[in-house]
Structure 1
Amino acid sequence: MAGALPEPVLLSTALGIDEILINGQVIEFKHVFFSWTAIAILVLLSLLVRCNLKEKTPGMLQNVFESVIDTIEKFVVSNMGKDGHFYTPLLAGMFLYIFCMNFLGLVPGFDAPTANLNSTVCMALFVFVLYNIVGMIRWKFGYIHQFTGPSKILIPLMLPLEMVSHLARPLSLSLRLFGNIRGEEIVMILFFTMAPILSTVPIYALFLLGKTMQAFVFFMLTMFYLKSALEGPEH
């Protein structure tokens, strides 16, 4: 993973799909494979919950999903107001998807797709495009005032500052998630190299908390960007 550190044996390596050939070019595919794995896990769990829905005596999996979704919805609505109901499925799905990808890094034979910059950049660009489109749909041409400030006199100053600020958002989102998850992966390998099993077991709980927090931070920033776009330039 870095320098002379030992490379873990991954499922993608065993299947021979760490890299694929497209139009004569070798393309890194490992992070895509594990991203699809995370999607498959979430789809499978969703289908299991859907096929076993019970109103009076819900099962453990249903209780877990209902608790997570209900908590996320209350948090989003408390911050975004009535618009939060509409965006809860998107934000909840994003949180669960990133959490699942982060969690794969703790499973032997798997790798966290978010430890690859390609994955985090794609998600950050999606968020950037999304909230700007949402703002333009809500405010039409008035959305430009998000970048011009409260006074026409300040436009020459505020416009470049706001443009840089908004353009820095996908950079910040992608590098924060990538850096933290990548760092945890490297630390995990270092601990395992020094003392296999004994050193890795205690820090699993710590890393699980860290990976959960990184998913929450990405989710929360996405929510605030959407909220800002919906509230309009006066906010």
Structure 2
Amino acid sequence: MRKHLIAVLICLLPNLALAEVRILVLGDSNTWGSDASGSRHDAGSRWGPVMGAALEDAVVFEEGRIGRRTDLQHGTPLDNIGLTVQTPLPDVAAQHLPLDLAVIMLGTNDLQAGLRRDAETIARSAFSLARILRAGGVRQVLVVAPPPLEDPQKGRLASLFGAAAEPSEHLALAFSQVSERTGIPMFDAGQITKADGADGVHLTAKAQRRLGRAITPAVQQMLSTSAQDAAE
């Protein structure tokens, strides 16, 4: 009898291990946790872990990379809106499967000088990435419109972002419009904070924590809806 129970438990272990909620946060240096000096905020201040700490049984995989754009450095903006997704799931997400949800916060680096990307192009690229993740097996995706830049022409990254403050203000509306078209939900980080770091591009620890706490209810709602749908 005892051997039988042990055998049953061994069979159940893989399923028990997957009982947790698995969330990917995919972004750039503001997801990695850069401050204005180039150092990294501690885990207790980065928005991803802050969000994860507020969610029950959640495991958060942080995939923040300095300089990352919505195209994942492929050179040209993504655009599969209204089309069948044919792009395979990128390794940055595939390595963490299965995933209950991914939160994407990208778009700031698309504003860099020389790229010549307007808000609509950036929004379409961000949501195209979200569609790739959905098609690749990620159950749900939340797209976050990044916080607007604040006087970047005065900071150390002025050569890259000096003219990006005004176009950054248009991202939220563009993201909202593509969200409505695709049915993929979005969250406007600009309602919570601007890029309040000394360089006008990155977030302070306080802003990171505020953002993590603010995103949590939206993520909770998505996970709850998913769980209800699965139960029906």
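Summary of computed values
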item: Top of 1, 2 by mean projected area of the Cα convex hull in nm², for residues 137-208 alone, largest first; result: 1
item: Mean projected area of the Cα convex hull in nm² - highest-scoring structure of 1, 2; result: 1
item: Given 3.1 for distance in nm of label points 7 Å out along Cα→Cβ at positions 121 and 185, calculated: source structure among 1, 2; result: 2
item: Test item: mean count of other Cβ atoms within 10 Å over residues 25-32 calculated as 13.8, pick one of 1, 2; result: 1
item: Of the structures 1, 2, the one that 16.4 was derived from, the read-out being mean count of other Cβ atoms within 10 Å over residues 177-184; result: 2
item: Given -24500 for helix-only ellipticity at 222 nm (-39500 (n - 2.57) for each DSSP H run of 4 or more, over all residues; to 500), calculated: source structure among 1, 2; result: 1
item: Given 3.2 for distance in nm of label points 7 Å out along Cα→Cβ at positions 49 and 201, calculated: source structure among 1, 2; result: 1
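Quick note: the coordinates plus some simple rules give every number you see, no bench work behind them. Remember, predicted model here, so these are calculated numbers, not experimental data. Cβ atoms are built from the backbone, for glycine too; each structure is taken alone.
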